[in-house]
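Colleague: Next up: some structures, all given as structure tokens.
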Structure I
Amino acid sequence: MKERFLVVGRNSFLASRFRALSEIASDCEFVTHREAADATLDDFRSFDAIVNFALDPAYRREPYDEKHDIDLALAEKALPGAARYIMLSSRAVYARDHAMGAKETDPASGNETPYGRNKMETERRLADRLGERLTVLRIANIIGDEFGSGRRTFMGLALERLKSKGEILLDISPDVRRDFLPDGLFVQVLDAAVQEPCGGPLNVGSGQAVRVGDIADRLIEGYGSGRVEVSDHRTHDEFVLDVGRLRSIYGIDCSPADIKAHCLWIGRQLRAR
């Protein structure tokens, strides 16, 4: 019998990319988190795996409170059945002194931010309840064509300003290195994890320490014009994930050339608007 998958948070940007690019989208039911909250336990028993993209805004900025934890509420509903649960966590769970080359076995102290600490707490609570049914994807910076999305991510802000003012404004040094992964490769990882979960935490990134300035330059190159302005040359929040486990389990890899090509394509899409 063909498996069925429940995807919660259908209106999020990443859920929309998953729906557009996933090879298993036709086997998924996409719902809002409110529709999932209204679903019965029998509804949840009909699915083989559950993925949640929904996030309460308070969860990102306030101390942990389970009333803001959508993953926990969904896990409680899934518990009586046998569905696998794929939690979308964050690289922000890693301690700052392990941020460069963080492995799944490194300390997870929440990166000194409410969001990082909350994700860490959710990971712990879901693991206690679901055990081997839980796979946790600790995600790096996913980059896609976010123009018009309203997201206050690096990519969302960069594209809006490039289109409106002909510049990308950085409040960090262009030399700051971060781990960026094209959204299409993120979808490939999620497809694999939903169908054949590895269990436990899994770093999801390119494993490449890419200069933020290089990302901005490639967007501008694809767009055909523009400049980079820097308001603050601070070195802030550098990170890169160790993705050895990802490569060994799913064989998915991302090179600097893949990231460059994706940014050029995003810039060209912006020019075409």
Structure II
Amino acid sequence: MRDKIFEINKKNYLVLEKEYEFSDFESEDIRDNYYPIINVNSYDDNWIKDQLSQCKAKFIKENKSFDLDIFKRDELDVLKNELEEYLDNIEKGKAKICYERKGDYFHWFKLPLDTFTYTLLISNKNQNQLEIYLKAILAEISIFIESEQAFIVQQIENSPEHTTETLSDLITHINGIEIVKSVKVQYKNIKGKRLKILLLALQDLNLVPKERNAQKFYNCCKKEFEWNIASYNAMNCYNFNEFIDNVEFTSMKQYLETLINKN
């Protein structure tokens, strides 16, 4: 899907010079200052939805089943990151239109990886229209992910073992019940980002298995904690920042270690 939306380096400055009748000066400017050169194709919301469905179907055909985490990593994360970078540039006033020719706009971007050159997006949309379009793609991706996550939750809730599994069952320690009781008191009203940090601390101490247990952990907390822990997205989609989050992560680990070492 990414390759269909963004055609990267399919046209060089010579092709653009001929197609858009650039002057020698303008052509040299593009040659010397812009890389990559990306043509942005325009599609409607239905096309984006259809592409996501097709990508999912292809994944299932190749792998015999569907795993949302792997699908996001392989098919969506790069595209999402790019969309967010473009939108961040526009929102912060770091993007501009450097040329306009034959109904197309040449958008100048300075992205984090642009060291010696700038990124050039060619689109039939002006800056506001381009921002709306990129947001629409991002929104459809988010809706798709949320829908798949809701389906996973429904499957888990309908499974026989779901009714009996508790947070203390998930914790691989003999004092699991006491650990859960203490965590409920120590971290009352924990939610979202902090719940993710707690999960990482538990996993780092091998109290919760690291593979495919984020959803189970969230479901148990939602069922057992007597407060609103926010959405699964708010927890699972938060990316740990070692500079911002390390103090709380270390503090949680130290507290959990005191619980492990209790007689």
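Just so it is clear, none of the values below were taken in a lab; they were calculated from the coordinates. No experiment lies behind these values; they were computed from the predicted model shown. Cβ atoms are built from the backbone, for glycine too; each structure is taken alone.
Colleague: Computing helix-only ellipticity at 222 nm (-39500 (n - 2.57) for each DSSP H run of 4 or more, over all residues; to 500) gives -12000 for which of I, II?
Modeller: Working: I: -12000; II: -17500.
Label of the originating structure: I.
Colleague: Among the shown structures I, II, from which was the value 1.31 of Cα Rg over 2.2 N^0.38 Å calculated? Before the final figure, lay out the partial values.
Modeller: Working: I: 1.00; II: 1.31.
So the calculation was done on II.
Colleague: Supply the structure label, taken from I, II, corresponding to distance in nm of label points 7 Å out along Cα→Cβ at positions 105 and 177 with the calculated value 6.4. It would help to have the intermediate numbers written out before the result.
Modeller: On the way: I: 2.3; II: 6.4.
Traced to structure II.
Colleague: Hey, another quick one. Comparing FRET efficiency 1/(1 + (r/R0)^6) of positions 25 and 225 (r between Cβ atoms, R0 = 35 Å, to 0.05) across I, II, which is largest? Working shown, then result.
Modeller: Numbers: I: 0.45; II: 0.00.
Comparing I, II, the top value of FRET efficiency 1/(1 + (r/R0)^6) of positions 25 and 225 (r between Cβ atoms, R0 = 35 Å, to 0.05) belongs to I.
Colleague: Still on this model: Quick check on the output: 21.5 is mean count of other Cβ atoms within 10 Å over residues 49-56, derived from one of I, II. Which one produced it? Provide the component values of the computation, followed by the final result.
Modeller: Details: I: 21.5; II: 15.0.
Comparing all candidates, it corresponds to I.
Colleague: Related question: Just checking, which of I, II has the largest value of relative contact order in percent (Cα under 8 Å, 6 or more apart)? Present the calculation step by step, with values, prior to reporting the outcome.
Modeller: Values: I: 18; II: 15.
If we compare relative contact order in percent (Cα under 8 Å, 6 or more apart) over I, II, the biggest value is for I.
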